[in-house]
Structure I
Amino acid sequence: MTGFKLIRPLVFGIMLAALGCHAQTPAQGSGKLTPELTRRVEVLIRAKTKVPPNYDIQIGPRAKSDVPGFDEIVVIFTSEGQTSKPITFLLSIDGKTLAQFSKYDISKDPKELVSAGDRPARGGPTGAPVVIVGFDDLECPYCAKMHAQLFPAITERYKDQVRIVYRDFPLDQHPWAMRAAINANCVGTQSPAGYWKLVDYIHAHAGELGGTEKSLTKANETLDTLAREEGKRQNVDIAALNACIAKQDDTAVKASMKAAEELGVDSTPALFINGEKLEGAVPLEYVYKMIDNALTASGQTPPPQPPPPAPTLQTQPAPKPGS
């Protein structure tokens, strides 16, 4: 709503001052607040949220909540014809405590919240205890660096305990990233191994696509050629592959981008390790720690920590004779 500031959440368990005599304690979820209790609620909300005096506060009736000992009340702020979204507070049955807190559903395994779908995978098999879903942009230099350094280390250390899947998130500022994603998917539809071979190559040579003049037309032509050549190496149906490349259907890529945005992804690379989000450049040991925690939660034993590198023996050159 225009003109409304964010209401600062109240600390759970704020006590309303007990002023004067009170009516008999109402039953849980039993309707409209008394004028006296309505005022106490309004005064406290104004004091704690610093709502300007020109804001009207509408306080709804009690409704049954799923928090023992508390009802729900809905509060709406209005100013100059503009109305806020309803904000839910908790009011104790005895009318002495007002509270607000955030409730989150943790009934689902976080691993299930970020779908790997039927994407080509590398590393561990289907059902591996840890699944890493990476949202990738094939024109992103940071993605290329992560791809070259992080995943070889992970697959070497964890073997079949970790399964790796890429989903598409080509950024608008990268002109050939969408075509690269579509072409890789065209290959991957018929050959998961070919998908990863093509992804490996594009990430390793992204700076060369388009030539020295950085021509988008040349980059696109190169991407098409690379996809066709990889398809031939993988013995796929070339006619079907060519048709897919020519069509450049971005439906699946855009669906992946929408899913990423719903997960809060706004940059690449972005990883989800059994549903736990990891963004930006972080030391490898932090990634190992997240994977180890996910393995432990899955009832698996992480591999032993790698030994620290041996210290380098420093020597001094022998003195010259007579020195």
Structure II
Amino acid sequence: MPTVAIDARDAFGAQLRGWGRYAKELIAALPEHPDLDFRLLSRGGPGPEILYEQLGMAVQLRRMRADLVHAPNCFLPLSRPCMGVVTIHDLAFEVFPEDFSARTGWKYRTITPRAARSAQRVICVSGYTAADVVRRYDVDEARVRIIPNAPSLPITGAPLPEGEGPYLLAVGDLRPKKNLLRLVEAFALLRAEGLEHRLVLAGVDGGEGARVREAAGGAPVTLTGFLADEQMDVLMRGADALVHPSLYEGFGLVLVEAMARGVPVLAARATALPETGGDACDYFDPLDAGDMAAAIRRVLGNRAHRDELVRRGLQRSAALSWAASAALTVAVYEELL
């Protein structure tokens, strides 16, 4: 029986980000397979991560006589004793290098193109990312498979917050590519017109926090920092709308998380977001605060439009599942084995 090894380290992190959620949900959804033996590589080794990923993992794969290894976040061993599958979520490190530390950015920009070219199959979470990988790294598109993400944040029965008034929500780390300064600018325009909502920004401060606070001035903008799953679920369910102004996304998981909760979504007309949101979002030019404000105004001021976005969003999010994504991933393994 062929052995499929999966680098599962990201699935066990304390604060799961997009790629950690991907690894966790994919592994949990893997079906029982009569002809494949799945093995999880849940721990790294001593020293720098890159040492384990490029040397230590290869030793483990050889010892377990693996037939295939899947790296769910770029760092496929370049020299390995078996076939390799790599998932590439986006190439933000190429487009927004300032969002990454020098060491992390170097690692992504050094390993990812080589991993993409050496892998027997490359999984991308959107057609946008697939086209970006093929174009930038000269990867044969015949080796690329597109498998979307699905909602993963648990929907709880926890009560919604009371007494603080209506609010708009944006989810994402406070860093340049998330474009939150323009959202604050658009929010200020709406407040000047009499909007009573607050703006809540849920994400870790990646270096933009001070500038966001300064741009907000006296406007009611709340920065939450990192939130546990239940807190994020409650915050999302209570929002009048989710606004996602990001300049670059490989998928945009937060869009379908909000849709699954019946929250209307407004998103940047950029990169993979229109592909993910389809006709279930209201879109705006992310470089134009006025256009962003107009989209928010449309959703908050037109009940019929809002209800239609909610209806379409529920349908769109329900069409995505980790069971389906895992089945498509196993089909990639089967292609090779």
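The table that follows gives values for the structure above.
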| read-out | value |
| --- | --- |
| FRET efficiency 1/(1 + (r/R0)^6) of positions 55 and 143 (r between Cβ atoms, R0 = 35 Å, to 0.05) - structure with the largest value, from I, II | II |
| When mean count of other Cβ atoms within 10 Å over residues 87-94 is computed for each of I, II, the largest belongs to | II |
| Structure responsible for 3.1, with distance in nm of label points 7 Å out along Cα→Cβ at positions 111 and 127 calculated and labels I, II on offer | II |
| Origin of the value 71, 35, 30, where Cα extents along the principal axes in Å, for residues 95-254 alone was derived from one of I, II | I |
| Which entry (I, II) yields the derived value 1.03 for Cα Rg over 2.2 N^0.38 Å | II |
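Only the coordinates and a few stated rules stand behind these numbers; no lab work does. Since the structure is predicted, the reported quantities are computational estimates derived from the model, not experimental observations. Cβ atoms are built from the backbone, for glycine too; each structure is taken alone.
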